[in-house]
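Q: In what follows, structures are represented as structure tokens.
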Structure I
Amino acid sequence: MEPVDLWLDTDIGNDIDDAVALAYLLRQPRANLVGVSTVTGPVADRARIASAVAMAAGRDDVPIYAGCADAMSGPGQPTCPQAERLDAVPHRKDFAADPAAALAALGAAARRTPGRLTLLAVGPLTNLARFFQDDPDLPRLLGRVVLMGGHFYPDKPGAEWNILCDPVAAARVAEAPVARTWYGLDVTLQCRLHRDEVRQRFRGPLLEAVYRFAEVWFRRREHIVFHDPLAAAAIFEPSLCTLRPARVEVQTAGEFPGRTVPHEADRPEADRIATTVNAKAFFDHYFAVTA
């Protein structure tokens, strides 16, 4: 199979699953990772963490950019607790918020191969919304947007965190003229490992470096939910999840801002929503790639 040209947009440094997903992409032989952008709050610290993971993988060829710090709406992610572990691992230090540089690099990558670039977004959608606003041609130049976000068939109404952090940005991305695939809590919550199993299975320089950041996460939690790694892996192994067509509405006001509401598909270029997942197959695939 052909390599996939891919750009990762991430709020790495809060939930540990961003770093776990980046580790996968750095090891996935079919991933041509052309760039990484960080979003929300202390974006420079997030870029430093991304550089630490890349260096642990022996990769100094992936451009990393610190993107938009301020949300268009909602709380954003104002902290980056895993940055406290940066002193324990090699990393680049020369980062400052520069959304214009991130957009320029992303736009150049999309224009080099129109219709081929996959944009994987696993954090609040502030960068994407602002990039699409500043470069209106960009959505049509992308091949597709893959999103870890949303909760489409919940037991009770509410909003998934990535969408809640910036509902207006998410609504704008949901309306952009680009093919979207959403991996929400309906499937990602089924992919979790207890910290004891994580400690046992995170071997080798790359995953051991990720585990250093995970130690911050485990102070208050006993599991890692592999939200973002599932969205990443499904790009290369689409059989891991079943998808259904829909039109996704993101509510920006009312009782549940950030709520993602699926409607019947009413256009040929409908979104796709993940509805089931083979969790065992996912973990087998993840550790086969990252071993």
Structure II
Amino acid sequence: MSIIKCRDKRLDTDEHTLIMGILNVTPDSFSDGGKNFRSSDAVRRALEMVQEGADIIDIGGESTRPGYTPVSPDEEIRRIVPVIEAVSEISDAVISVDTYKASVAEEALKAGAHIINDIYGLLYDPLMAETVVRYDAGVVLMFNTRRNGMTGSEDIVTRAIREVTGSIETAKAAGISEEYIITDPGVGFTPSRDDDLRLMENIDRFSFGKRFPVLLGCSRKRVAASLLAHESVPEERDNISIGLALGGVAKGASILRVHNVKATKEVLDGYERIVRNEKNL
């Protein structure tokens, strides 16, 4: 589980918890929509996140916030490909692309991306798995109730484990080896904030016996807002988001997907100085 393969890159989760910096090249993302919509602004922010300590830059061209407006694959490609190409030319950063469309993934990988972050865990587009295989890319398999909704009183953790298992089976059947796979419990893509907290409390189960690194994305989401004693805008949720993220690391998360890379890195450095030293005693 410690080494994640993604094309010509290798990521080691034993060295430290990895940070995935969020880069939304969109006008309507819930937290920072529009701030990095111009390619030049997006490239500048990507390099800034690398300097702040990001191990991975996760580039998205379509907002997936609740109530989002889908965009065409062509528009998504138009938004992200110039950014991927520019970042690839001037940085050795590992680039992830947040898309569930195989045609977008194809162009992103041609442009130099290394990981496909699929919010539907390969279960939306039947061509996605073979696209990932063709480029020897890494893949994030996320649980997402938006695909089929929830029925009855089914336990959210049981449902999530079952569906992520299905995604893993789909990946392996297509020829994706386990060392290329990252799992994600899908915090923020469930019916309620209690469901999100239940997934985080059971995050270790998504490693399937330490076979896979687990990505946790709770940054600035409604689950963070729900724990504050006051109304907040997304930018005001960083402290509680980082607190949740540390809890996730303690429970077994290997990668944190975050907006505020600098603060997350500083807190993680302090946390891991103690925790990793204890493990090595």
Structure III
Amino acid sequence: MISQRKWLLLGMLLIGLSLIPVGDTAGKMLGLQGADPIFIAWSRLAVGFILILPLSGLVFSEIKHLYNWRLLIRAALFCCAIFSILTALKTKPIADVFGIFFVGPIVAYFLAAIVLKERINLLRSIILLIGFVGVLMVVKPGINMDSGTFFALLSGTCYGSMLVCNRWLATHYRPRLILLSTLLVGGIALTPAAIPTIPNQFDTELVILILISSLASAVGNLIIIEANRHLEASIVAPFVYSQLIAATVLGILVFNEWPDTVSAIGLAIIFASGILSFLISKLR
């Protein structure tokens, strides 16, 4: 039986996960206005750092940890995931991008077993592989395999690896320190490439979109990192599928992007496999 505390953690996790598509929707809107994916990713990291720093509780003795090699690995995965998904969103509907992106939880599930020695079972593995069939229905190999598809797959792979990395780091560093390091290191690393892509003019709409993209991503990731301190990566991974609902709804409401029949069936399979995987883990 799931304790009340765990239900609270799962509720927090769902909120954090839902904020990620909100940030990416704002990022897609920036891209449609002509903003470069490098600038969008860099602004998300830089503004996120400024917003999180006062709330981070950073003390002088922790500064040396911001560039620890373990945190650098997470920062690299985070930057790759953000840049890749923003690049994919330039050419593909947001629901399709997130459908392909959900190769990530499958990567996280099996990688957690290899790296963190977390337990897996045959039935959950089969269900997640069925979910992968749903991913293939969205990807449509050989039909719509364009650069957007490649970047969505790359983003999902990096994100799945980052979920395992979150669990790995959770016993060593505070969640806010992990996020602060990622935002700082990523922002510095992307600065040389981002400077030439800074828009010549900033209007109110552009500034608001940048703030939404940055704040939603920063707060969402902070909540996810906090949840990873108390939940196994293999438990967190299926809940990442809840982002499909948010991404699909936002795609319809904001961009009038309706998934085609095959993609819609694939999205439903992906979501169902994630929920079934979690329920089976609890019943066992």
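Just so you know, all these numbers are worked out from the coordinates, no wet-lab data involved. Small disclaimer: the values here were computed from a predicted structure and weren't measured. Cβ atoms are built from the backbone, for glycine too; each structure is taken alone.
Q: If helix-only ellipticity at 222 nm (-39500 (n - 2.57) for each DSSP H run of 4 or more, over all residues; to 500) computes to -11000, which of I, II, III did it come from?
A: I
Q: Okay, moving on. Thinking only about distance in nm of label points 7 Å out along Cα→Cβ at positions 21 and 109, which of I, II, III has the largest value?
A: Result for distance in nm of label points 7 Å out along Cα→Cβ at positions 21 and 109 over I, II, III: largest is II.
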